[in-house]
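Each structure below appears as structure tokens.
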Structure P
Amino acid sequence: MNFTVRTIGETMKLSARNTIKGKVKKIIPGVVSTEVVLEITPGIELTAIITKDSAQALGLTVGKEAYAVIKSTDVMVGVD
């Protein structure tokens with residue numbers, strides 16, 4: 001899945017293939033970083049830790065649509 005981000009006066013394309021759309025459910029600011037919880041669908045949440053400056057620059061607010069963009073060479077899975 002490819003995804004285009006629109007910024008002021010520009011269009012940015014990402015190489016990340018894994019993007020998940022959701023709504024911001026919770027924002028927990030810290031001194032340096034901010035925890036952002038996206039609700040993907042009722043009962044399914046994804047949590048990301050981003051810098052406080054990034055959270056402010058993105059204008060994140062509860063209820064706003066946002067995307068989790070996942071770029072990784074490794075994904076770990078575990079079971080009990």
Structure Q
Amino acid sequence: MVAVQLFPAYTELIEYLLEKLSADDILTFRASDEAQARARTLLEKNNAGTLAEGESAELDQMLQVERLVGVLKAKALAAKKAS
């Protein structure tokens with residue numbers, strides 16, 4: 001497994017959310033069906049090489065959010081197991 005180096009702003013946000021939300025709240029979060037469908041569409045277009053510039057920026061942003069949520073869920077799960 002590769003360790004993810006987070007910038008301080010990401011770390012602060014993650015710590016804040018872990019403090020304000022329960023581990024269960026964090027672990028049950030999932031993107032809406034519409035957001036998931038949009039992500040699939042953008043990924044398909046990216047794989048086909050037909051992604052427009054604006055769509056590329058949107059996909060990049062979605063991937064950043066996905067990474068952040070993944071780290072947040074991993075930390076919430078670890079905190080839940082430790083308690």
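Upon calculation of mean count of other Cβ atoms within 10 Å over residues 29-36 from the atomic coordinates, which of the structures P, Q produces 14.0? Provide the component values of the computation, followed by the final result.
Working: P: 14.0; Q: 10.5.
It was calculated from structure P.
Taking helix-only ellipticity at 222 nm (-39500 (n - 2.57) for each DSSP H run of 4 or more, over all residues; to 500) from the coordinates of each of P, Q, which one would give -26000? Source structure: Q.
Out of P, Q, which structure matches 29 when relative contact order in percent (Cα under 8 Å, 6 or more apart) is calculated? Corresponding structure: P.
Using the calculated result 1.6 for distance in nm of label points 7 Å out along Cα→Cβ at positions 21 and 69, pick out the matching structure from P, Q.
Working: P: 1.6; Q: 0.9.
Of the structures listed, the value fits P.
Values quoted throughout were computed directly from the atomic coordinates according to the rules given, and no laboratory measurement underlies them. Keep in mind it's a predicted model, so treat the numbers as computed, not measured. Cβ atoms are built from the backbone, for glycine too; each structure is taken alone.
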